[in-house]
Structure formats: structure tokens, C-alpha cells
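Below you'll find the structures, each written out as C-alpha cells.
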Structure I
Amino acid sequence: MDPSSEPPDLFSEREAEQAGTTPLAYRMRPLTLDQFVGQEQLLAEGGSLRRAIEADRLHSMIFFGPPGTGKTSLARLIAHLTSAEFRQVSAVSSGVADLRRVFAEAEDTRRLQGRRLLLFVDEIHRFSKSQQDALLPVVESGLVTLIGATTENPYFEIIPPLLSRCELLQFEPLSRDELRRVLEHALADRERGLGGSGLQLGREEMETIVTAAGGDARAALSMLEAAVAMLPEGFQGKISASAVAEAAARKPIFYQKAGDAHYDAASAFIKSLRGSDADAALYWLATMLAGGEDPRFIARRMVIFASEDIGNADPRVLQVATSVAQAVEFVGLPECRINLAQGVTYLALAPKSNASYRAIEEALGDVRKQGSRRPPPHLRDAHYRGAAELGHGKGYKYPHDHEGARVEQEYFPPGMQPRRYYRPVDRGFEQRLRRRMDEEPGEDAD
């Protein structure tokens, strides 16, 4: 089957009649592989996926990536380029019973027609474990060729046995040039787009939409359509900048508090703090807040970061972070965004040290490997009757009798070689701590 031949009838006459009510993004779905914009890493000429589609030798796949990157459009296109029977279900509204009916149909199709069944499951991450388990035998046997689509990280949301039976294909956000091509095609297409309307989009207005879309083709087309809807009926000419700006401001933020975007934004936030980039950290803070993230989650991450990545390089930072956490509880949104911003900028610009974090990890490693040991007798509790008879506290040197200095005596368990876990860095307040440790008598200053 040659996908570059006559376009398949994806856009039916009924849909054409309803073009005035069907969303522009839906109408502009590609009719051929050559019309598909984006995902060159998957669909380049000679690429494995394109060759599999063109040869009609498809295998089970999971498409994953942000919204508006073409996952559903490609599955819909494949449906019309394959000789297989095609069925589509939504994980939002379908259950195991629906899947079993599809499997029974697949059996009949293979037995009576000698054809396989291609099943597209949109939002496959919404399937429960039992629903995903139901797919395993039919995918493994080849009775059904599965194409699943998800905006979530499949390693989090898809069970490992199903993942192992499918090829994972990651869809990337469209580039600015690719979004421009999508908009230009919609403005020029007379059958499905706006080509017969006499409307034009200026360079600055196009860049406004491209920027606001953020790699999402569906969002770009929806913004264009929203801007057109604000114009007077029968208007021809250049779409106004004010209409474009208002349409762009309506773009929803793709952020799910329990999804992949949540983890990615939180990771970028922490890494920006660690890299001392206050502006980037503020951007990711804004992304999380605008997406509806719980500010208490952000504050908790900041408290952890204060000790993990700054520690004693600036001991005040833990007070700052805990004060921010208290302010978040006391003030709440939207005003607590200011408290968070103050804390973020302080944490980002503070000197960094993970010496305390590394120290406790090394100490825990020793305890796990060697097991817990009893303290030496002179360090054991000597405050109860009979403790002295057991030798507890005998020979203990009280530091305050030595002007509060660190005295030479055994603090590690008997038989354990003293270790240095805490190695202060030569930054911030830890410089002073490092000098103090190095100057202590009897200490190994490695």
C-alpha cells in the first residue's frame, strides 16, 4: 500500500458538511504520511516505523509524549493505511468487558477473513492493572496488534509485562518551524481549513501563537480558530493582534499533579536551585503553581533541598525554608506565591554543599553493611541505679571540664576504625567548620 498515493477518505462527506462546527484541529489532521508534521525521528524516509507502516507489517507500540504532538493523528492515519481491521477504544470509558468483545471480534476476523485486528487505545494510562493484564495474552499471541497512546511516562503508568511486549515510541513537542507549517497549512487549505476565508496571519501574530503553543499543534490550531471567532462575520484580511493575544492567553497549561509533568517540573525546579539559577527556578515554580500544584509540596521540597544541597554552607537556609513552609500553611494561595518566591531566590543563590547529605549516606551504608554496634562502655547511659556496676560511664571525659573543646577519647563502637563521614566544602560557613575539624588534635584530616 503506497501512502503517497490518493489520500484515503479520512475526512468524510458528513464531516465536510459539519466543517463549520468541527474544530479546526480535528479537520486539519493529516491525510497522508507526507502531510504529517513533526516526529521526523520516527517517520523519516527509510525509517523503521515508516517502512513498517508502508509495508503494512505493524507490531504493537506505545506512543507517548505531550498533547498535540500527533499520537492520535498517526494512529488514525495508520488505520487507513493498513489492511488490518481497525478498532478504537478509550481507556476513559471502556472496561474489560469491552476489551473482551474486541478480542472475540479479532478471533472471528482472523478465522473468517484471515485478517488481523489493530486496536488503538487512547489514554492507555487510564486502564487499570486488570485491564492492562487482559491485553497481555492477545498482544503476545499476535491476535491483536496494539497501539496505545499516553501523555504519561509509560514506565510509571504501564505494567512492565505489557511494556516488554510493545515498542515505545516517544513523541516530541513540535519545533517552532513545524508549528508555523501547521498554521500556514490551515490558513491555505480551502477544503478543510481557512483557505477560502481571505484571512491572513501576520508574522508577529504567528510568532505569538507559536510561542504560546509550546510545541502543541492542537493548541496552535485552537488558538488560531479562537482568534478568527473574535473577528466580525465576513471579515477578510489580517487577523488582529489583539484577537491573537486574547486567544493565546486562553491556552490551558498542561500540568497534571499526579503525572509525568509533575515529576519533570519538580525535577527541573530542584536542579535549577542546585545550579544557582534563580530565574529558572522561579520559572519552574510559576509552572507548578499555574498548573495547580499544591504549594505545600513545593515547600516540602525546599525544606529537603535546604539540608541536602546547601546544608552548613549556609545554616540559615533551613530556617528560611521552614519559615516558608509555615507561611504557606498560614497564608495559602494566591499570596503564598510571594513567600515561595522569596525562599526560592534565597535557596538558589546560597552557597551549595551536599556534605551533610553525603555524610549520612556513608554512615547509613556502614550501619547496613556492618550492623548496629553497642557504644563503648564510657559512652553508655550511666544515670540509672546499677549502671556504675556495669562499668557504664567509667573513664568518660566531660568536654566542659576541658573548656568545651573536643577531647581525645573513643566515640566509635569498640573494634570499629574511626571514620570521617562529614567533609565540609570550602564554601560559605562550612569553610569555618572545615578549619575547625582540621585543627582538632587527634583527627585524621584527610
Structure II
Amino acid sequence: MLAGHSVAALFSFEGPDRYAAVGGLGTRETSFARALGEANIDTTLFFVGDPSLPPVEAFAPNVTLRRWCQWISTYHPRDVYDGEFEKVHDYSGSVPRFVAESIIAPAAARGQRVLAIAEEWQTVRAAIALDALLRARNLRSAATILWNANNTYGFERIDWPVLGRAATIVTVSKYMKFELAAYGVPSLVVPNGIPEALLQGPPRELVEVFRGAIRGRPALIKVGRFDPDKNWLQAIDAVAELRAWGLAPQLIARGGKEPYGDEVFARARERELRVARVEADGDDPVGVADAIAASEADIIHLDAFLPDATLFALYAACDAVLANSGKEPFGLVGLEVMAAGGIAVCGATGEEYAEPFVNAIVCDTDDGRELAQYLRDAYGDQALRERMRRAGHATAARYVWPSVLQTLAHKVEYASGRRDETAPAPTVRFAGSQAGV
């Protein structure tokens, strides 16, 4: 139990549906909910899910999914952030009331305490509203409310004093703690976690399928949104530099639908790299491997949704995974790469677990030559590569969810005893926005 909390409610926009899995938050929330359930905590995840799926679903032992805002998502079919402000307004007005009436009040009647954790700026109003509802009903002592910052997105919209009176603010790394401190906001650090099952690695036969598709060519993979913060241009420039040095690397790029992708591939053509857009059914890993094998391009723009098994097999098969963001609050991908047996290339911000040339390759700049130099050094030293893979796997083992939940338990115990639960609810104010956000 987490300091006497036997029930949990998770507030998030992202979740396990493809519709709701845009970035790392969806991965975090899905595995976090599973971990709480495995710890025998009755957990409900409230997220903006696929409008075509059931509104309520038993997802895993002790875990229930509640897909919210589906009536709005029907008119915004692209993804969870399509129609974002309308969804924030609806979510903030309805989720707190449901949680107070259907989860916290019954739990309090049973003598149980509820842990409510809200994630990112879209849930700030929900966290504040939940606090106000519970105070009005003399139920505030039945819940511990945390609000977690995974990124700095939307910070300018938040009334921090109001949020700080309603919830205990937590975040995922020391880097993010300092980002919050720039706003004058104190916070507690609880790192992200990964499922223990990831340490078993992807299926060996699938890894071999992808190694065969790579055909001995130095292979890199980069997966993430097309966003300047992800240092895509550094990755492109590094491929060009390596080719100029006589190597023939191939970069498998799996991005999103963001317009910045056009700038990324324009840079590749400017550097005289061959780019090929390859479509594949991500649910058919052999088909994905065949598509990679059939391309001679320097940059393979892979248009496919990649399930975890396929993605992690690619991580293990490639020579390096470019998680080289210039601004990374935590670096969940790096840990997943390490758990899968791959070599992670990280930036130097929130990836506190990454040690240069011990368990990862770490770039301090966005210069393609820096990345290229480190990759060339690794290519030329098989013993170094094997040491990094082993050390990376050992690092990942320290961040499995059971260990992270122990840290969370200590922080929750502190949070649950620190605030005046009889004080009046704060007045809600929000920085300028649309739809009243």
C-alpha cells in the first residue's frame, strides 16, 4: 500500500489507445496504472480515449479505464489533442465531480484513502476542482492529491499558487525540479518507471529478423514527434558526417504528422542524403523488416505505428537509438532502450541515469559532428558497445515500477500529512486561454 492508500485515480489526457498515445505520457500512464494494479491498488485511469471504444473497460488486474470526452473526440478524430481546449473544459468540469462522488466518497465510507494523481497542464483545473469539491463536502482528508509535471508545456497557463494550495506538486527529474523552481514552485521528485517485463528483452527471433534486414550496415533508429526539441537536425547531420567519413549508416526515422517533418527531410536532401518513405503494417514485424531490407536509402521514413514488441526489437537490433533530445524532462525512451538491450544516445538534461560511455552515449550539444564522433567511436570498439549494453540493462533494472513505487510511497506519506485539509478552497484563476482554460 502507498501510505495507507488502497484506491487511486489517475487524471491524464493520454492513455493506452492509439488515439491517446501521442508521446511518452501515454506510455507512462499505461504502465503506471498497471503497476499500481499489480500492487493491489484499485486504480482508475481517466483519459481522453478513442471515441469508438467502450467508455468503461476492465484493462488489467485492479485497473479500470474510463474514456472521457468521447462525444467531443467524435468531432476531432485525429488524436487526443485535436480539439484540446474543448476537451480540457469538459474534462475539468466532469471528471472531478465523478471522482468525488463515485470513488472518494465510497472509499471514505469504507475507511479508505484515495491517491489522486493528475498529469500535465491539461488536468490542472481538474485537480483544483477536485480539491474544492472535497473541501465543500468535508472529504478532503480522504484523498491525497498530487499534480505531476512531465514537461514544461503549458506552464504559462497555470496559476501556480492556486495549484500549490490544492495539490502537492511532483515532477519526474531534478531537471524538471529546476524548471519549476524558475516559476518559484517547490516540488518533489518521483522518477518515471518501466515495467519489469521489459528487462526480459524482446523476442530473440524478432531481433534476428531485424538484424537480417539491416544487412550489416551501421543502423540507427530515431522515434519521436517531429519537433525541434527532439534534435532531428542533429541526427540528419550526424548521418551525413558519418557518410563523409566513409561509413554508410542508415537511419530509420519514425516521426509523427507534425509539419516540422518537412524541414527535417529537407535538411536530409540538402546534405545529399537519399530519403525514402516506407509504409508498413506495424502489426506485422516481418513485413516491417522486409520493407527496411528492400530500401537502399540513407534515411528510411518509416510510416507505421510500431507496437512495443516490434519497437523494442528494433532498439536491440540497431547499433544505436537516437533519443538525443535537446530538452528532455526525463528520458523514458532511453530506459526502454537499455532494458531492451540497446544502446541509447541521450541528451544532457533530464536523463540523470545516463553516464557517458558507461551505459549510454550522451551529447552535450546539438552539433551533428559531436553525435557523429561518438557514434564512430562506438562503431570502432565492440568491447565498449557490449559494456554499454550490459551497464544500460543494469541501470534500467533500478527504475522498474516496484522500486519507483517505493519512492512514491515515501513522498505520498509526506504529502498526505503536510496540508491543512480544513482550510477553505482557493479561488480558481487561470492564465489567459481559450475555452476558459
Structure III
Amino acid sequence: MDRFILEGGRPLSGTIRVNGSKNAALPLLAAALLTDEPVTLRDVPDLADIRNMLRLLAELGCGRTNGADPHPDNPDNPDAPDAPLGDPVTLHAADESRCHARYDIVRTMRASICTLGPMIARRGKARVSMPGGCAIGDRPVDLHLRGLRALGATIALEGGDIVASAPAGGRLRGATVFLGGPFGSTVLGTANVMSAATLAEGTTIIESAACEPEVVDLAALLGKMGAEISGAGSPRIVVRGVDRLHGADHAVIPDRIEAGTFLCAAAMTRGEVTIENCPIDTLLAAVDRLEHAGVSVETLGDDPLHATCRVSAPDTLRPIEVTTQPHPGFPTDLQAQFMAMLALADGNSVITERIFPERFLHVAELGRMGASLFRAGPTVVVSGVSKLTGAQVMASDLRASACLVLAGLAAEGTTIVNRVYHLDRGYAKLEERLRPLGASIVREGESA
């Protein structure tokens, strides 16, 4: 397992570009299962999760036509092949008889569940292992299954696999589906049901749909493929089923969580960073909190989804309150990064997690670096300190990894972040991209 070694205390300065969104790209890739024509995606990030999805799709008969498939017969090597992923990525579902998404691949990422809806809708059947992913709390798939059952699918659990089939006649039926859950709507569940409904007979109404930009991006691709969808980005999505979908060409939206991570990195190192391809329109809640903390975020350009942002921070950050909420509220995927930043604010900040109440595995590790944190249930009180001190810490999930890297960038002395394979799931070659900004960060194997 690789680790990062950081020498902190250096303000970041320079320009960095935001990559395509991982959370958008994964359901977009799965949407290629909905047609027997090629689907081309541009600005797909070169990440471990993306390679795993491509391996899974190759096993499901949907291989790349403009590059080597990532070795579906080698499930223990999520990064094979070593060559760059390449851009664009074109997928073609040439063999629609293969419908089993095996545990060996599915266990590596939760987004594998996105193949379930497209396969039922297009192929009439699917067998998908129960998904894995980060250990950040309970994220059941019951809402996915509830939605697909409402469309007429028969679903059972056999040997840890979700086994699903379309009704007699082989076609799903439009219905009204409620996707609200105890912690709000479900992004992947909305993607699954919306994708399946595109080929259903009749009209589907998805109530309490997720409003996230990644859902809007998926609807945009499906529209290019011939789907009839309205309301994406609102709590009610209406899908009018069509007989077939065709191929399309689509650019993935920029990654709002990566952009937010760079915003925090600039702020907590007291740097001045220009962020290109920044989807500022999807980060309004995060920018609001940054500005309340005293951070300056200047937006340039006319396209708020691909803006250029200049970020600078004062010598002293002000404390703030942060509560995670479904979009357009503050994103849970930026909670850990903001906690690292607020550990250096002047005063007491309060962070409340409303999406995944157990998403606090980074608290203890930040404490090892001198952060003053007190947790009470879903809330953490962050008492700002004058400095963080480098230490050896352990990454526990994707966003906690980013949090610890940010803390290491700002801390005095040497920080070693172990298990950065978590980070590689969501940030492509982060160390290589931060070094031009002045960061002292290197990757090495733990045995080095």
C-alpha cells in the first residue's frame, strides 16, 4: 500500500485544473448498457473507481472500442492496465447476454449498483452483487430496489446477489416512485430508477428525487441518447419511456468535490490559487461558508459550470457553522476537508453531519496532528488551534484521506498519510498536481 509523505507549512500558489467528476462519470458509464450503439464520454477522470467500473462493464459485454479493456479476468488488480486511461472513452455493449456483476469487482465500489437499472431495462434481467465501498456508515440499497419494484421488476436476494428480472413481456412499466429516505434522497438510487425508466412502457414520476448536479448530468446524456426526461435537478423527475436509445457523445461535468477540496487547500495554507474548470455553480453552499470564514473566492468567465476561480485567504480564518444537507445544501463529501480547515480557525466552529451521521473516522486522526475536536453524536465542535503538527496518520475512506492530506499541507513538520489507495479512488495523481503549487508531497510504497 502506498503512502504520502508531506512537509507542511508552505502556502500553495499557482494554477490547477479540476478533472471530470467521478460521481457523475460512474452512472454515465453504466448508461452505456442501455443501448447497443457506441457511447462516447469525454473528460472521464483516470481513477481506480473508473477503472473498476470499466472492468465491470467489460465483464457485462460492454467493452471499450478505443482502448484496451482493463483486464476483466484480473479482479485483484484495480489499476490495470498501467497505461493512461485516455480521452475520450467509447463504450459499446456488443454482448447483451452477460448480466452478472460479480462480487470480486462490485465489492470495490458502491457505484457498481448503477448497472442494475440499465440491465433490467435493456436486457430484462440482472444479477448484481451487493455493493461495497467506503466505511462511512450504513448506505442500504433498499431505495434502489423499492424504485425498481415499482416499475414492475421482480427482485430477490440469492447468495449475496441481487437477482432481478423484468415483468412478463420483458419491459418495465412506468409508475410513480417515491425515493425519500431517512437521510434524504438517494443520488445513485435516482440514477438507477431514472435510467431504467427511460425504456419502460409509459410515464414514470420520481418523487423526492435527488437534485445533485450528477443526476442532471446523467439526464443530459440520456436525453442525447433519445430519452424523454424533464425536471432533472428538482425533487420531481418525469420520464416518458421510449422504445430504444441510441449512442451519444457527452462531456462529463467537472468534479465539484475535487474543486471544493482545492478551495479548502488554498484557504488553510493561506495561499493564492487559481482553479480552472471549476463548477462554481454547484458549490454555492460551500462558497458561502468559505466567505463567512473570510476566504475570498473570485469567479471569472461566463460559464458557471466551467469557471476560473481565484482563491485567497486572510491570515486568520473565522469560525463558522456547517451542516451537511442534500444538494443544494452543503455537501457531505466536503465535511472532512472543511473540518481540517476549521481546525486552524480562530474560535469554535460547529460541524453537523445530517447525511452520514457516522462519517467521522477522520476525527481521531486529526487529533493526532493537534486538532482540538469534540464529538457529540452527529456534531463535532472544532476549537481552532494556532498550528497543526505533522504526524503519522491512517486514511479510512476517500474524503477522510483528502482531509488528512490537507492537514499535512498546512501542518508544521512531516506528515505521513498511510493507505492512500482510498484517495486514489477519487483524486487522480493528486501529489503530481499539487507539487506545481509548491506542495512538498511524495508518494512511496510502505516498504520503501
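Consider the structures I, II, III: one of them gives 11 for relative contact order in percent (Cα under 8 Å, 6 or more apart) as calculated from the coordinates. Say which.
Answer by label: I.
From which structure (I, II, III) was FRET efficiency 1/(1 + (r/R0)^6) of positions 229 and 373 (r between Cβ atoms, R0 = 41 Å, to 0.05) calculated, if the value obtained is 0.05?
Only one of I, II, III returns 0.05 for FRET efficiency 1/(1 + (r/R0)^6) of positions 229 and 373 (r between Cβ atoms, R0 = 41 Å, to 0.05), namely I.
Work out the source of -12000 here, i.e. which of I, II, III gives that when helix-only ellipticity at 222 nm (-39500 (n - 2.57) for each DSSP H run of 4 or more, over all residues; to 500) is computed. Intermediate values should be presented prior to the final figure.
Working: I: -14000; II: -12000; III: -8000.
Checking each candidate, the match is II.
When you work out mean count of other Cβ atoms within 10 Å over residues 109-116 for each of the structures I, II, III, which one comes out largest?
The structure with the largest value is III.
Read-outs: derived from the displayed coordinates by stated rules, not from any lab. Fair warning: this is a prediction, and the values are worked out from it, not measured in the lab. Cβ atoms are built from the backbone, for glycine too; each structure is taken alone.
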